[in-house]
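In what follows, structures are represented as structure tokens.
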Structure P
Amino acid sequence: MTLTLQTESPPLREDASGAFRVGQSRVLLELVIQAFQDGATAETLVQRYPTLDLGDVYSVIGYYLRHRREIEDYLAMRDRQAEEIRQRIEANQGNLSDIRARLLARRQK
């Protein structure tokens, strides 16, 4: 029997928002990597997210270990995007408070 070695791409796909998802699931790459960094095993991740395939999780973790710098850069970019969104939401909440106050003031007239 002959073993044929093949190069495989990691089971990652980019969605419309630019986020990477693992395999055919909707689980974000950053969730898998963060859990792995926190000590979770591939088996634990599949238990936590049943839509994940165990082979996909192992492949993604292996890809992360071989391409740590690129993945860390991606994770940092996603953190920056999340922070920008959080700041926009908080800024809009201030606007909503102002609107609410004006509406309550009108009601009391």
Structure Q
Amino acid sequence: MTAAYLLKLLLATGAVTILLRAFPFLAFGTGRKPPAFVGELGRLISPAAIAMLIVYCFCICFRDADFSEKLYGAAEWIAGATVIALHLRFKNPLLSIIAGTAVYMLLVQKVFF
């Protein structure tokens, strides 16, 4: 790859990123209220994304492991329970996600390797 190609790629990526970040302000920044559909999407997207990640993570757990393993899926279930417990206790999604990830990584690297 030439330097000119990489520069064009960098400029195009930067321009698209700036446009995507600026779009809501350009579309609704004039003081107009966004359509009800946009507000509804904003309310539903986060829980839907979290649900999709949960399904994806546990599908991989069941797809890739051998059922004859003694502690099949234990790291995933323990980390998932940690996320649920922390979120119910503290109601802080960032804390729940970071702690669950740390517990999972600790388990798969040090306990169930």
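Coordinate-derived values only; no laboratory data. Since the model is a prediction, treat every value here as computed from it, not as a measurement. Cβ atoms are built from the backbone, for glycine too; each structure is taken alone.
Tabulated results
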| read-out | value |
| --- | --- |
| Percent of Cα pairs over 17 Å apart - structure with the largest value, from P, Q | Q |
| Entry that produces -26500 once helix-only ellipticity at 222 nm (-39500 (n - 2.57) for each DSSP H run of 4 or more, over all residues; to 500) is calculated, selected from P, Q | Q |
| Source structure (of P, Q) for relative contact order in percent (Cα under 8 Å, 6 or more apart), computed value 18 | P |
| Structure from which 2.3 was derived, distance in nm of label points 7 Å out along Cα→Cβ at positions 5 and 53, options P, Q | P |
| With distance in nm of label points 7 Å out along Cα→Cβ at positions 77 and 101 derived as 2.5, matching label from P, Q | Q |
